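Just so it is clear, none of the values below were taken in a lab; they were calculated from the coordinates. These numbers were taken from a predicted model, which means no experiment stands behind them. Cβ atoms are built from the backbone, for glycine too; each structure is taken alone.
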Structure I
């Protein structure tokens, strides 16, 4: 088998692709294929003609069309195979647009690439970004921002009779006053990290109907889903964690995906910017030590969600059926659509 932890696709500064892999037998010949349609590599289809063969563990591949996304299929001479793509999509107007594909489930299956996406807000996409995203084939967008956020910064993607935008506003209870104060440029929080853990626990306590609706919409037809909020880290982070959890991904891998937000969001720059704009209730400048826990993600934030689930429900299956309205038949249908 290919070692999934060592298989990556990255974009080079000149917008070409660097594909890296590691198989069970180093030195064997690997055939590398490329397509702009991930379905070309699922369901036992003929992958076509290889771009190249390599006995190494990486290949630099020219990008033939920067306006579309590409997917890669690697097949070793011993019969191993893996589908790969970029985890983070190369967009100028949103820094945290990611594909949930490629993760392995506890039953040994993998999430399909090009089916399930997560992102920050879509209000600053460039014209090139919009064309790029439209070609992904997204059919359902779930927006977890509050209504006022949606009105102030509407997304820029077009919709037609085959696609849908669902407004699923999420506002954890104890953070309501915090959000109101934040809009006024005030932060009144003593323990910022503890506050963020509490916000995540409240997602489980108070916001499950919106996430259940996300799954209900996901089951209506063969959807290609994009979920997002403002920065794509808290509300979206929990939504992505739920999707991965329902599909059978191990909790440790879910946490790893959650933590990628720190890699892609400009946390340091945002801390610097807000430190000059935000004050506390006395009017004094808020320290960077208070701001940072709110602008980054930490493992304990998403683990607080799972701890709250375990506290409130008899089992994960009980949580799926009670809170998310997903019985075994619906979960099997989701696995049939999004795993291979």
Structure II
């Protein structure tokens, strides 16, 4: 069976979506499938460029390659999931969010403010409504993403959970006095909220941020914010870390703090659970809330600096309870049957 994984790639940007596509490709191959990835380079500015990408994807012919039939296309991201194929299945990571849930969010709504932005938003929604239903089956990578697809486009889909990369390698060690925030530095991940919360904590909490900045200027802004608030000495900027370092930082932390805005899925939550560490998140975090059970596997609080500070203080002040919550998180992960075998069987059914 020949299968193409179709996704979108912003050159030089690497995050959860790129890891997701690579892991799916590896899982297909490990299960005896002849699979390849087709990655579409994507530029979202100026706004009319998006229309060019939609057209380019609709014009792509993936029905055969080198004279041999391609049996299935699995589409992951906009606009790659619009590529036509008679036997296409979608596993949607997210739609083009600035045309939907982020459209009216002042800090992140870049598209609506661009010239011709409103017209492009309309074209994106029209393309999604028209071409997504072409698929033989439609899955989303979380309930949150499925909910957006239904809310904005009235398209039904089923959530299909998958493990984070290198899931079998995570382990737990004795907790050391730091909270861990592993993510690329990006406004949607809200490292700034954690820095602001540190200024309100009563406990001597320290945080390790691990991840490179999508835009170096944003990394500089975060460090300047920490200096202004007087918390720079309680922050470690680890930058991009190796896989071994990442696993070690998870294993040795007291807990993980992760307060993104309406995250699609959130590998970080699952990675924390695999390392038996509790997670602090916010009530608007989206995907993490599908796994974080408040007071059992971590804490969920209002998305304010004061509320996040109180949650961080609560976790920090009772290390035995934090350890217990971490164990409960690992047990919950096991009970959810999150496996690549289930993913492959579902997408190839």
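Taking FRET efficiency 1/(1 + (r/R0)^6) of positions 164 and 292 (r between Cβ atoms, R0 = 25 Å, to 0.05) as the criterion, which structure among I, II has the greatest value? Walk me through the intermediate numbers first.
Working: I: 0.10; II: 0.95.
Structure II comes out on top.
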Seminar exercise, completed: When I, II are compared on FRET efficiency 1/(1 + (r/R0)^6) of positions 124 and 196 (r between Cβ atoms, R0 = 25 Å, to 0.05), the highest value belongs to I
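For structures I, II, which has the highest computed value of FRET efficiency 1/(1 + (r/R0)^6) of positions 116 and 228 (r between Cβ atoms, R0 = 25 Å, to 0.05)?
Working: I: 1.00; II: 0.10.
When FRET efficiency 1/(1 + (r/R0)^6) of positions 116 and 228 (r between Cβ atoms, R0 = 25 Å, to 0.05) is calculated for I, II, structure I comes out on top.
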Problem set entry | Structure from which 4.2 was derived, distance in nm of label points 7 Å out along Cα→Cβ at positions 92 and 204, options I, II | I
Exercise. Thinking of I, II, which structure, once FRET efficiency 1/(1 + (r/R0)^6) of positions 68 and 268 (r between Cβ atoms, R0 = 35 Å, to 0.05) is computed, gives back 0.60?
Worked result: I
Problem set entry | Parent structure of the calculated result 3.7, given that distance in nm of label points 7 Å out along Cα→Cβ at positions 244 and 324 is the read-out and I, II the choices | II
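Out of I, II, which one gives 0.97 for Rg/Rh (Cα atoms, Kirkwood Rh), for residues 212-251 alone as computed from the coordinates?
On the way: I: 0.97; II: 1.06.
Derived from I, not from the others.
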